[in-house]
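Quick note: the coordinates plus some simple rules give every number you see, no bench work behind them. The structure presented is a predicted model; accordingly, all values stated were derived computationally and were not measured.
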Structure 1
Amino acid sequence: MLNPPLSEIEQSEGAPFTVLNGELASPVLIICDHASRFVPPECDGLGLEETLLYRHIAWDIGAADVARRLSNLLRAPAVFCGTSRLVIDCNRELDDPASIPAISDGIEVPGNVDLDAAERQRRVEQYFLPYHGEIGRRIRAQLDAGVVPALVSVHSFTPMMNHLARPWHVGLLWDANPQMAAAVIEQLRRDPTLVIGENQPYNGWEPRGYAIHAHGEAHGLPMTVFEMRQDLIDTHHGAESWAHILAAALRPVLADKALYRMLR
């Protein structure tokens, strides 16, 4: 089904990942590492009040909504992580303390404190590896077919951090290969009202995101990471608007056949 209801991603929670438009033949793959705030029943809510699971510590608010719409607009497959980043953060290296955080944004996560090795490994095998395995499988299938895929990663960020306003409407992140991000930035700058962050409010090398390195840099693939400000996409109307903004900026970039080549 090309246009699933907005609730489909939520209905699929419990699975380590959800794929939308997976049958479409496209050289573009959209991923969303922090799509879900779902905490599996066996984790007993991680010892947190349920209201905390609606906050940014649990997921990237609005990111899945934008990514779903972008998948339909670009007619490209999208892979969504099905588990809260408090269970295991699928955008962190496994040896990073933030992989299974005991404290997030100053809030203690009781269910992650003094976690034993067996439970850590269970989460890796049940949630982290299947999600990244699906992304890797799709990349390998494209490469085996002689296609160098372009990756688009969708995240969101809070309007304030450490009592400081973050003015960017959208940021684009990269590490060693700026080609795709630079081209998309050029398109976005056609609208002078947009405040665009170049490797802001985070950057592509610190904190070290997993996907940009394990899937993008490791294969030398063209990739860009979008960070959108949450107060712009925390409603369906805002998500729809920003999906169209991103799609309009991406289309001319993705139409350039020179994009689809190894960057190393």
Structure 2
Amino acid sequence: MIIQKDFLNKLKDFGLNSYESKLWIALLSRGVSTAGELSDISNVPRSRAYDVLESLEKKGFIIVKIGKPIKYLAVPPAEVVERVKKKVVEEADQRNQILSQLNGSELLGELNVLHTEGIKLVDPTDKSGSFRGRQKVHEHLTTMVKNAKKSVTLMLSKDGVERKFELLSAPIKKLVKAGVDVRIFVPSSTPKEAVENFSKIANVKQYKNSNARFCVVDDKELLLYLTDDTKVHKSYDCAVWVEAPYFVEYFSALFDKEWKGIGK
């Protein structure tokens, strides 16, 4: 049986390795079969076929028929999808419970001590990084905002306002409640509803002509986008991060002039 490589790669989404994918496809094409027959048509070594089929049975992809020789029956793919979804949710819940239990634990305390001591050894020139892909950028942006102690300044694009509200509204509410100064710059062309959403939780002003996107936290950290989100796919959205107080303070001072000049 000839199976295209691209088709096999797609089955990784089901959580299957190469041998599992080949045997499952072989069984689907036969409906019911023995391990020997499946090994022959899938090119999976017979010495591995029984172990792999046992793994597929545990994952809920196949059914073992009683009798001699042992035969295997394929579970309908639609049912397999539901089983995989259920398993993914259950595993995610279990991992979430384990991670939640780590909060305030002795292990987390020891890890924090290691990080605190280790960061003291980092050369200031090493406190920088680059991120490619919107998800990676958003992860770091969220961390920066959540850890703010004094101030957060955000300059957003028209297309990014709603995304940033969904991403940051919860941590921004907590920051404002704690007395952190949060300022948000959005384009004048931003839909009124999106502006109003942010205005309810932070100071918002609108600007006219700029495609710049950045975030400044506590006048010491800067996340600067390098791409235009209206022209690149989200997987190619890029940003750089620096923790350089002297440079960021100067950058922030320039923004302050722009901010104060609006509305006069």
Structure 3
Amino acid sequence: MIVIGERLNATRPAVARWIAGRDRDGLVGEARRQREAGADYLDVNAGTGCAGEPEALAWMVRSIQEEMDVPLCLDSPDPRAMEAALRAHRGKALVNSVSLERARFDPVVDLVLEHGAAVVALCLDDDGLPRDASETVAKGRRLVGRLLEAGVPAEDVYVDPLVRPIGTDPSAGTAVVEAVRRIRDEFPGVHVLCGLSNISFGLPRRTLLNQALLVAAMAAGLDAVILDPLDRELMALLAAAEAVLGRDRRGLGYVRAYRQGLLGGSTGTGRTHRAT
């Protein structure tokens, strides 16, 4: 599972302060904590729509990568900010994101191809959000087709079926799981990604809902996720689900996570119980 840490987002007050004050220590400290907790990529968002976004996002990229060897997920709807961040980025970046919206597709794809980046592909067009799994898959099919035709390799495409809150749509969870399964079946070469915490927006004990969606979506074929890697229970569950779903050869990743102290305390005896 490819884990993308979500915590370096300017919607968080602490991150907004670090960006405004160019507090490199605060920014890098949060980046390091996520990396040590198991994040493969770090999502960086400098605050959309602000006049200084291009310079701020490039500053975030440079500040982190001068201290750490970690690829970044560059999160902005502004092609100018994306271009500045890509020029600052070392190695292969993940661009977040492209969609079928007419004003968005060509500028983002041009940058992806120019810089050899991977890209998050939102199942979204000018008609708005998909209403169900079938519409999600239809939009995803069109978007993946256009990206492949443009020359983006399949392995560089991360299809996002767009998780909606179950607090406003009780079918949102099942729609995402079904969309993940159908996208995985139709496009086995691409990645399927979701922003996990959207499912629980506005509800109590959000981590329980996030955990439930994570396991269900992984069973359907999800192989990349944007989440809070400092949620130790969620990360432990991810490691366990990888093992149970046969995606962790001989449980080596699970054992490694245990030895690194990422699974929390031990409960139970480890004894195998025989049915009677």
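Where is Rg/Rh (Cα atoms, Kirkwood Rh) largest, in which of 1, 2, 3? For this comparison of Rg/Rh (Cα atoms, Kirkwood Rh), the top structure is 2. Structures 1, 2, 3 were shown, and helix-only ellipticity at 222 nm (-39500 (n - 2.57) for each DSSP H run of 4 or more, over all residues; to 500) at -8000 was computed from 1.
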